[in-house]
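K.L.:
Below you'll find a set of structures to go through.
Computed from the coordinates by the stated procedures, all read-outs in this text should not be read as laboratory data. What you are looking at is a predicted structure, and each value in this text was computed from that prediction instead of being measured. Cβ atoms are built from the backbone, for glycine too; each structure is taken alone.
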Structure P
Amino acid sequence: MRVPDRATCERIFECRDARYDGRLFVGVKTTGVYCRPICRVRAPKPSNCEYYPSAAAAQAAGFRPCLRCRPETAPTLNAWNGTSTTVDRALSLIASGALDDERVGALAARLGVGERHLRRLFAEHLGTTPIAVVQMRRVLFAKRLITDTSLPLGQIALAAGFSSVRRFNETMRNVYQRPPTQLRGKRIPSVGDGTVTLALAYAGPYDWPAMSAWLGARAIRGVEAVTADGRYVRSIRHQGSVGTIEVAPLPGARQLRATIRFPDVGALLEIVDRIERIFDLEADLETIAAHLSTDERLAPLIARRPGLRVPGAWDGYELAVRAVLGQQISVDAASSLAARLVQRFGEPLPAELRSPGVELVFPEPQRLAEADVVSLGMPGARAEAVRTVALAAAADPQLFAPSHDLGGSIARLCRLRGVGNWTAQYIAMRALREPDAFPTGDIGLMRALANDLGLRPTARELAAAAEGWRPWRAYAALHLWAADAAEPQRARRNIA
């Protein structure tokens, strides 16, 4: 996102325009602090202000985060998405720890661009460098844990990715001009069982009923569930350890409450990033809606469901197996088949982590590759496709990481036996978080675009129509699927 002209920035901060929260930050030269547009402190003189497109840019310019408006709690928006999907893919890889052990050059190579070009893209769209983004993420996540949890400071240093407590103390003192102990304020009571609860912000409307209904309909019984009061609960596995997450909306706030129970505090930052991607919290719905609404066929659908987002997935391998199981059968049948698979080959959760409907962990790739999947009652070709996906995931941990472009990701997935273009696009949409993924041959999408006479477009005509929806065809697909599902008189086979 490019910073608006100076006069516009001044008006945004003068009226505390919440629409720009997460999109714009102001650095105040007289105090050395940077703030969000919603900050309630007295507005500084415009001549003392500098404006930045990201918290990382403000921090790299030497400003420290405001303790009142707390930039670490601002929504993170992919406002640059569409003009540089490379930046979004880079941030996805950074969130997965790509720069923890690699140099920027290695990250650029994974994205299929040169290091200088990647640095230019970060400077253009975020106003800073990849390394500064990593440092900002660590500092702001640490500040959030200090303020909102009772974790000991040593554990917070580890959770935020600092190499040592000494480095953590030094960095936090440099950024906030005070030691971490003085940032804690009133101590939050400890839960006592390793549970961490955080509020995760988002911008714009959020259709939680639609999101929870989608996830609930496709939930793998035993691994995940949507409770009667609308909470999403699931088991997770990360780097050999298991735990659970629970996510629900916070009434009266543009936030979701995430409760994490996991033994390795060092995984917290990545777990939070994954939760944000499952629930599509980084979507800039205002920008997406403005673009898609230029199509008269989509405009009424978006006006009807302005908070519709693209559901993500905890794990690309798990989603790929679930998608293969769902080929050519209904959602209910696929969910039952996935439940049988987990009951037979999954791993029991420790007793203290279990809750109704969540007692198991999805089987690891190597175990599933060696399992007798045919015995679950499915065609041999589909069982072989499940085995192929599991073998590929076991052999290549980066199989479901973002590639340098959508076409490359689709081609890589389609090389797996039993994975066609529709399945690859579906995996890219939900697991790779590709906003332009679009299964052009989907019957539900064609049904939703049928004219008044009931004549559906062909797959080629659908693909041609979708060209105008780039780079957010995945969001168009969700609106079309929602419109199709709203017509109960139509007989349909649901999507995976």
Structure Q
Amino acid sequence: MRSYAEFHQHFGGLWQPSPLSYAVEHFFEQGGRQAVIVRVANGASAATLSLRCAAGEYLQLEARAPGTREFLRASIDYDRIDPADQQSFNLVVQRVRSPGSERIEAQETFRSVSMDPEDPRYVATALLDSDLVRVRAPLPVRRPERTLMPGTNLPVGYVSSNPDGDDGRPITDYDVIGSAASRTGLFALADLDDLAFVYIPPLSRTQDVGASALLAAARFCRARRAMLIVDPPSSWDSAAAAVRAVRTLSFRSDDALMFYPRIIATDRLRGRSEVFGNGGAVAGLLSRSGEAVSAACAASEPEPLLRAHAKLAREVSPKDRWVLTAHGVNVLQSVRSPGGERPALRTLACGASASSEWSYLAKRRFALFVINAIERGTRWCAMAAADHNAWPRVARQVREFLAELHSAGALPGGCAEEAFTVICDERINSLDEQPPAVNLLVQFAATHRGEHHSFMITHSLRGSTVRPVAVNRLEASLIVSHELAREVTIRLRPEERRLAWH
């Protein structure tokens, strides 16, 4: 989705029981540019459409989207169908704003579909391309009759969907987590290439997301190299309560971030201001404030300033702001800081360990950007995994990319040799490896000069993986242990480090 209008067209706009619809509105109001929406339901069912056929039979269509707010209608005609063909028909399906409305939000036309299972235009197969409906079995033998205007013999009329849709039961953490096998819940995002932030709105107006969903989402984000946006608990009803509670916050992750306080925005359905979780607004704000590379190169990161569409639900004093940030909870602002003095934005790793290397949000986002860009940009080498000539080519490509970042000031270090290292040769690759794969070791300084972060990127026809590794530059031998699931120890002599870069 690239606008709230597009969300409204596909998902029906604001709905009071759904915090997600308001979060999407806040995202675009605060400068967000593109969002991927995953619909989650608990036992919801879809509305049906009943198209009359001969002999009292019906062709039953079922809405793809479940719930009571999917208003569809359909029409049947035989225009330009051979009179001798008694199996084919034309089908038009529309989504309308409300029952009886003539405002059409989406329309699909399927010409010359057939009730014959042997026909290439078999209706059940043709409607697999529909974004609105599917055919519900069993299918009648005869084609549906023409749809006439009510009370006349004149075409073209419409049959509206039945009032049998169901919104289901309240959403739970398990519905949000979903299934990796079925690609539901969080795992509906698994195939996205460019995933920067993940946000789970509150489950309802009065229920926060639970610990199980947050833990699953943090693990998902780590695997996908994205950042999880977490709402502050609703129990933090004052800055003093937030300061007391943040010291014992049970959820910590360098792949997550939190801003306090929640926001006040206009609920256009109720006609008054309400308090909302701030995650949608935060995602839009961070998207608006610049890309990860720009933030890494800038002398100071942009302030987290809300636009006029939203206000702070609680006031936070400068003292409390510094305390919250020191424990990993950033503070939203509605006006600029006087004098420009403000704490740097943090991740939720801050407070869990005083030495957390990813406690600063800008540096964490930048490191994720670098690794994601390298992983996506070098996938081509999976097709040449059995060719050792591909190794220097992929290493050269990555060095040129990192050299550009270093020249722009994004990588700390006096020279490129100190800022990064790239290895892709026989030390970490073998032509005898089965299945054939290309291993690429990338090491770069993201936070401080001399403090390097290392990753092993592996490409094969089975897919691509990225895992953190530990590198010891002082030892004389080079050891790579493929048995370790999370960590690989590599020891490089200083002269090997220089050769690796050249």
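K.L.:
Out of P, Q, choose the structure whose coordinates give mean projected area of the Cα convex hull in nm² equal to 29.8 when calculated.
P.N.:
Values: P: 23.5; Q: 29.8.
Of the structures listed, the value fits Q.
K.L.:
Here's a follow-up. If helix-only ellipticity at 222 nm (-39500 (n - 2.57) for each DSSP H run of 4 or more, over all residues; to 500) comes out at -7000 when worked out from the coordinates, which of P, Q was used?
P.N.:
On the way: P: -12500; Q: -7000.
Answer by label: Q.
K.L.:
Ranked by mean count of other Cβ atoms within 10 Å over residues 103-110, which of P, Q sits at the highest value?
P.N.:
P
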